[in-house]
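Every read-out reported here was derived from the displayed coordinates using simple, explicitly stated rules and does not represent laboratory data. The structure presented is a predicted model; accordingly, all values stated were derived computationally and were not measured. Cβ atoms are built from the backbone, for glycine too; each structure is taken alone.
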Structure P
Amino acid sequence: MNDRSTHKPDADRPAAGRGKYGFYTAIAVVIANMIGTGVFTSLGFQLINIQSGFAILLLWTVGGVAALCGAMSYAELGAALPRSGGEYNFLTRIYHPVAGFVSGWVSATIGFAAPVALAAITFAAYATSVVDEGGAYWRQQVLACALIIIMAGVHGGRRGASGAMQKIFTLIKLLVIIAFCSAAIFVLNTPQPVSLLPSSADLGVITSGAFAVSLIYVSFAYAGWNAATYLSGEIENPQNNLPRILTLGTLIVMIAYVALNAVFLKAAPIEDMVGQVEIGFIAAKALFGEAGADLTGLVMASLLISTVSAMTIAGPRVLQVIGQDFVAFSPLARVNRDGIPSMAIYFQSAIAIVFIITSSFDFILVFAGFTLALNTFFTVLGVFVLRMREPMLARPYKTFGYPFTPLIFLALTGWTLTYVLIQRPVEGLFGLALIIGGVLFYIVAKSIRAK
């Protein structure tokens with residue numbers, strides 16, 4: 001039998017009578033997956049080598065354009081191949097099952113479990129800092145694990161409760177960002193002397209290796225624009241809704257990111273933010289004083305609940321489809337009466353808790369941006385490959401601006417990946433080791449299925 005025949009038509013969609021996620025819930029998943037720890041922590045690392053206000057905002061704009069181009073490219077693939085699983089589904093069909101499996105392996109380990117752990121720990125750090133300055137780490141671990149367990153319980157249960165929680169927390173997240181930016185306009189009496197307009201010196205900065213490497217931080221912050229493709233089979237009318245969900249969700253986040261970073265740059269001195277992680281807290285302290293900073297800490301903690309929630313919805317769908325295709329992982333494909341892959345949700349949450357307890361996820365996050373960017377690079381390249389190999393395949397949506405849209409994404413992502421390999425080769429080696437591990441697991445799983 002051809003190795004590509006692992007696809008199970010009956011597994012592509014929930015059984016009759018089971019509900020699906022609506023248009024606004026899916027947009028909420030995209031937005032919440034994107035807006036997490038990245039936008040509130042990345043600026044400090046970017047400012048180490050780039051201290052031009054215009055270049056910083058251009059970073060976030062370029063990252064947003066790349067994400068938007070990627071989202072429109074994914075929309076074509078998602079509409080033509082409407083099965084849950086994201087890159088796992090796409091790469092399996094376009095290239096080879098081993099490519100899909102490795103992609104799913106990356107998504108299940110780095111793509112979701114590690115960021116879930118990071119978001120949960122950041123949530124706990126902000127929440128405990130208000131009542132316990134310095135926040136005892138064991139307390140943070142307990143609170144972070146508790147958040148993950150609660151989210152797993154909610155999203156592993158009924159679809160109605162899962163969707164409602166995601167929409168509510170995502171709406172809160174957007175309202176808080178709007179309120180923060182608006183308050184800054186009225187409260188900020190003396191803006192920092194940072195020019196947000198271009199100057200002649202910016203050209204050298206924009207074309208430098210530091211700018212390209214900084215795009216990895218930005219791309220990690222934008223990671224999640226493809227979240228809806230992980231549950232394509234559970235979205236109402238995915239052929240028509242998926243393109244709008246991906247594009248609108250990414251555009252909203254892009255506007256929010258540029259606005260937030262403009263506020264950060266104008267609110268706090270650059271020297272206070274260079275190399276720092278708690279950028280939101282530093283900016284809030286400059287804007288509202290100590291009391292305002294404490295309140296902001298609690299608010300930002302609440303924002304991260306939405307991030308953990310969204311990743312708990314999207315990530316396990318990759319594990320689910322792997323379980324559908326490989327007997328060795330079949331328990332992960334089990335669904336409850338609402339068609340929700342509860343076992344996969346619990347499994348991913350358990351991995352995230354292990355990361356929290358052992359802190360072993362720290363080294364993963366160093367190369368996560370590189371590995372995930374490599375994953376999306378080959379997926380967007382697949383738009384060209386699939387059009388050549390299957391020109392007669394029904395495509396309810398075709399990438400807007402093709403071929404320029406996917407080419408822009410490939411050019412920006414390829415440029416970034418090249419500079420990261422040159423300037424940060426260790427991260428590339430760790431990424432290669434992770435991929436090799438995925439190939440070995442595929443060989444084992446395939447042999448078990450053959451027997």
Structure Q
Amino acid sequence: MEEEDNEFEGAEESNELIQRSLDKYNEMLERRERYFFDVDALVRIIDHFIEHLDYDKAFEVTRYAHSIHPQSLQFKLKEAHLHGLMGREQEALRLLENLEHVNPFDVEVHLVRGNIYNALEQYPRAISSFRKALELADDQKDDIYLSLAITYQNMADYTKAVDFYKLCLLSNASNEVAMEEMLVSLELGKRLDEGISFFQRLIDEQPYNHMLWYYMGDLLAKSDRFEDAIKAYDYCILIREDFAPAHLDMAQALALKDQFREAIERYKTAFEYCKPDAFTYYNIGECHENLREFEQARSYYTKAVKLTPEMSQAWYGIGVTYEEEDRWYEAVHYIRKALELDDQNGEYWLALGDCEYRLSNLTEAEECYRKSVDYDPESPECWMAFSDLLAETNRPFEASELVNAGLLYHNENELLRFRQVCYLYQAGYLEEAYHKLGDAVQEFPGGAAVLFELQPSLESDQRIRTIIHQNGNKA
């Protein structure tokens with residue numbers, strides 16, 4: 001805790017210095033005079049404007065700084081960096097080339113050049129620049145390792161990216177950017193177990209580093225080891241109780257373990273340390289929905305849309321709670337609001353189709369189901385709902401054709417395979433239906449129960465019973 005207090009005091013002192021420098025600079029502008037600033041003060045002002053993405057002001061200060069400190073190469077470097085940030089990469093590279101002639105051993109020249117090549121997606125040149133910087137650096141190499149790791153990650157070379165993230169964290173185990181970005185490469189490179197082992201090694205060396213525990217929790221959660229992830233988040237919170245991200249991620253892990261009540265309580269605990277946002281309200285609503293506490297779920301989904309009206313999934317959540325209560329008109333209203341924001345979401349169209357069907361609006365339901373399979377062909381539920389409606393409206397051949405299309409995506413889906421048999425039978429294509437039935441019952445022993453649930457009248461067809469029996473599937 002003493003170390004954290006010192007860090008806080010240091011940050012507070014730094015903020016005061018920045019503010020004093022800014023005040024003096026603004027006063028100079030108001031009076032239209034020229035004040036003297038030392039190099040450090042000007043660097044603070046420039047960095048402040050860069051951090052706030054006010055590049056034009058940062059550029060003005062850089063030019064002024066160069067006018068009163070013409071021998072300082074630092075401001076030429078800042079100028080090159082700003083040219084790069086403002087999309088003037090060629091001008092930046094020209095300045096850097098001049099600077100390298102003056103001081104070929106300046107690490108910053110190669111770092112800034114590497115960042116510009118990264119922005120231009122000229123990754124081999126970026127790597128060459130960063131490696132040159134690495135050769136020249138005496139200490140504090142973690143930022144260079146980080147730059148190399150990010151470059152390899154941009155190239156989708158996740159193996160090398162992970163290797164450099166490791167070097168970065170071995171050099172500085174508190175580099176939070178490296179921790180966060182490393183998880184991306186570990187996941188995309190399918191090396192999560194390796195990442196867990198590496199973070200455990202770092203934790204063994206620094207057991208009171210709360211960020212290491214936090215990212216260990218994220219790694220474990222990505223590996224579906226939710227119980228272990230919860231323990232890691234718990235250690236993080238024991239070290240730093242007010243670290244809200246650990247509370248929020250622990251809540252998500254609890255929800256993924258179907259411990260919805262505990263997840264809700266953890267989300268509420270997080271609110272003691274951070275301001276509630278729409279996404280968190282949505283997550284709480286989802287927990288209540290899973291507990292079938294639909295009124296409470298609606299309450300939190302409503303809080304979410306009040307904060308973020310464009311959050312389609314929260315509008316949809318409200319609609320689903322009404323659908324679960326058989327309140328079809330209200331459900332239609334809110335699902336349509338979700339579709340106004342995301343009209344290519346197959347899940348939303350499927351739910352709207354179900355509601356229209358319940359309201360006996362079959363034409364509207366059919367149009368919704370048609371859009372659901374167009375936008376979400378990977379969902380077998382969309383194909384089944386649409387085909388069932390076609391069969392129910394005496395169009396079994398269309399239903400069988402639709403199922404054929406669905407089986408291109410879901411050939412191993414038992415419910416679609418037996419629907420295919422039923423609809424072919426209903427359409428009068430008996431031989432094809434018998435053939436498809438033989439294939440289906442061979443692949444899905446026990447499928448007779450599914451078949452007869454879909455169409456009980458088929459149980460009286462002796463040939464169907466024979467096909468089932470011959471395939472060792474007793475009806």
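Some values worked out for this structure:
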{"read-out": "Label whose coordinates, when mean projected area of the Cα convex hull in nm², for residues 123-322 alone is calculated, return 12.7 (choices P, Q)", "value": "Q"}
{"read-out": "Structure (P, Q) behind the derived value 3.1 of distance in nm of label points 7 Å out along Cα→Cβ at positions 155 and 187", "value": "P"}
{"read-out": "Ranking P, Q by FRET efficiency 1/(1 + (r/R0)^6) of positions 115 and 395 (r between Cβ atoms, R0 = 35 Å, to 0.05), the structure that comes out highest", "value": "P"}
{"read-out": "Source structure (of P, Q) for Kirkwood radius over Cα pairs in Å, computed value 27.9", "value": "Q"}
{"read-out": "Source structure (of P, Q) for relative contact order in percent (Cα under 8 Å, 6 or more apart), computed value 4", "value": "Q"}
{"read-out": "Structure responsible for 2.0, with distance in nm of label points 7 Å out along Cα→Cβ at positions 67 and 83 calculated and labels P, Q on offer", "value": "Q"}
{"read-out": "Highest-scoring label, criterion being FRET efficiency 1/(1 + (r/R0)^6) of positions 35 and 411 (r between Cβ atoms, R0 = 35 Å, to 0.05), among P, Q", "value": "P"}
{"read-out": "Origin of the value 0.10, where FRET efficiency 1/(1 + (r/R0)^6) of positions 147 and 331 (r between Cβ atoms, R0 = 35 Å, to 0.05) was derived from one of P, Q", "value": "Q"}
